[in-house]
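Once you scroll down, you'll see the structures, which are given as structure tokens.
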Structure 1
Amino acid sequence: MSKLFALKGKIQNYAWGGTKFIPKLLGIESNHDKCAEYWLGAHVNAPSVISTASGSQNLDSYLASRSAESLGTEVAKNFRRLPFLFKVLDVNDMLSIQVHPTKIEAERGFKRENELGIPLTASHRNYKDDNHKPEIMVALSEFWLLHGFLSKDKLTERLNETPEFVNLLPVFKTEGYLGLYKKVMEQSTEETNRMLTPLLNRITPLYSEGKLDKSSPDYWAAKAVDTATDKKTLDKGIYSIYFFNIVKANKGEAVFQDAGIPHAYLEGQNMELMANSDNVLRGGLTPKHIDVPELLKHVAFEETIPNVMQGNLQNDGIERIYKTPAPDFKLSKIDLNKSDIYQSKAKTAQILIVIDGEAEIVEGDNALAISKGESIFLEADCKYSISSKSNATLYKATTP
């Protein structure tokens, strides 16, 4: 019986997405919808579809019927489901500032909201499941993001050099990261508008004239207002743009976001691999529900020194692994030249997607040719090889 299956993901249309990148990757006609994410996995909200001998089947139901065989006994026992969700993202407008809970906090929060009878689909619900959501992204283009608080020295300098924020300096000096963040997040709408309006009046003309650099918070603050549907109520997320690290990842570079690190994707395309969860606590740049007291419980109020990873090239010179402490997933990039043959033994389930070029995957007596935008699912305990007649770049998701 074959352990190799063609896999089709699901496009997710969100307001912040682009209209061209994902359709072009998948080789489909763009209908100008906002194609924000392409999901590969078994998440109940948008399970991928695999082609089996008995026809097409949703991956979540297929795995439920043969969990140990597909996932491997250890993963099936420890996680009871495919532990990861693999995505392609096209970030045209900024995503919400967000933080993810730890596994223990997710279990507590999910149980509490269930006991309160809050429907899973309710807009004011914080916990959609009982899982944590660490995540890693690898840039497919120049990619910009917010990632954790600036160091103490840098944040002091930032408040000092931003005239509208000088009065926040004493708060930061006496009450630290928590005091500063709590103060702005608990402001009334009127207070926020009063404080941010002079800032926006100063930087918006510079943004319109193309005089701001993307490494400056002024650029992203002005863009946030420029792309907002409600331009009268200024978003508290603008403060975070000034408080957090602005990180640029070049193509092939990766950033890992663990529980507690506040972050937001700003612009670009990436591959994203995360624990199979939808738990997000938001902190601004969004019209969606923001629960400030709950958010404050989960943010790591400390400096973050961004770690932009190059990945570790393996001895075969083909596979580059991006290591993280997450037990749920492992991400790697496979670059094949014409003469290369990549060989692997899948101990647990794997998903691969071709980002560029075309390749052939051979597993036992089965072979599958896949080209740009196409994906496959491999069951546990199978040996396979990948080759290309020209060259190919693939990304692979599995569990350590």
Structure 2
Amino acid sequence: MSTTVIVVVDGLGIGAMPDAGRLRPGDRQADTLGHILDHCPGLRLPAFTALGLGLVHPHPRLADDAPLPVAAGRAALGYPGADTFAGHQTMMGADFSRVTVARLGEHLDEVTAVLRAAGHTVEPLGGGPLLVDGVALVHDNLEADPGINWNVSARLDDLPFEDITAIARTVRTPAPVARVIAVGGHADGPLPGFVRPGDGGTVGLDTPACGFYRNGGLEVVHLGAPLDHTRQLPQLAARAGLPVTLVGKAADILRCETAVRRPAVPTADVLRHTLRAATGDGLVVANVQESDLAGHQQETDRYGDVLRQVDEGLAELIALLDSPGDRLILTADHGNDPTIGHAYHTREYVPVLIHRPEFRVPQLLPDADSLADVGATAALALDLDPSRLGNGTALYPAPGTTQESTAR
């Protein structure tokens, strides 16, 4: 058996997609990686470079070292907008191309009715949000493209997280959007004081301003739209008898009943769990979340520090995954350019860097149409049949490569 580790650096875009400016014209200039490197002149990323990042991004600092015999390319997102949940579901093989976009304000009657039927009190706030039981807010997510997601947010001092999640599950029933996110944390004051209008007629909680991200103790659960999880990579691997480990945010948003779950937010913890899981066989999917948080807070130096930590972890993974058939796949789920002038995700291409110990020379891959191609490529490396996924085509075998092992 071999080991395939997928490391998703949340929000690490490498340049705007052609349609990036459709919602916000300024996003045509988005380049998360390039702008971080420009802003952090002392930042060196030798492990990223060894994995071929300089082959897919033109920044001169990435050309210092020759890459390992990797396969390197970039992927379009393959889903509308720029969203972590949709990105991961797509990457694991779901067809997420038909995400419904809707403001909460367009569905107040349905949401209010199901909450009251469940025994909650509901008070409409001006412009759209609902105040549930006097403490929890149901609102548009202001950190994603307008209408992609709704949040249910409350202070943990006011409501246990399991109760916040229960409210979110009730809201999920009529919600037509990609995901409903339960969020609990420690805020600087009552949450209604941090409600503000967003883009596209949305109204919601200004989560960064309220203090949830900086005060510690943040708890999050993502409740996604109905999907056929049996046709996604984790469950395909599990059915074949392979061990599956989900680390970081991947443990929160991916479905696999038999998986070992290691939820974590601090990058050091994510890397520690990933390295430990990589000593065994099977599939490991890990998400580094602090890069995305730094992007939302427009903290370029902090983003650079996260990339430095990830680079150190990647160097250890490269040394560990040294057997023929092992794979280390480095990618992302969208962009989150901290220099772009807003706190939203940015619609960018993402890197697809694949460490393949038994190969001898680097290979530049063609652009992938969708993140689903990453999951299909990982399936092939695990000797699984990519056609059993809901979406995606393996990026190789391709001209100049050796045939992967026969898929089962």
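No lab work stands behind these numbers, since they all come straight from the coordinates. This is a predicted model, so every value here is computed, not measured. Cβ atoms are built from the backbone, for glycine too; each structure is taken alone.
Which one of 1, 2 has Cα Rg over 2.2 N^0.38 Å, for residues 127-198 alone, as calculated from the coordinates, equal to 1.02?
On the way: 1: 1.45; 2: 1.02.
Computed on structure 2.
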- Query: Hey, log10 I(q)/I(0) by the Debye sum over Cα atoms at q = 0.06, 0.11, 0.14 Å⁻¹ derived from one of 1, 2 reads -0.22, -0.76, -1.21; which structure?
  - Reply: 2
- Can you say which of 1, 2 returns 23 when relative contact order in percent (Cα under 8 Å, 6 or more apart) is computed? 1
- When distance in nm of label points 7 Å out along Cα→Cβ at positions 279 and 351 is calculated, the result is 2.7; to which of the structures 1, 2 does this value belong? 2
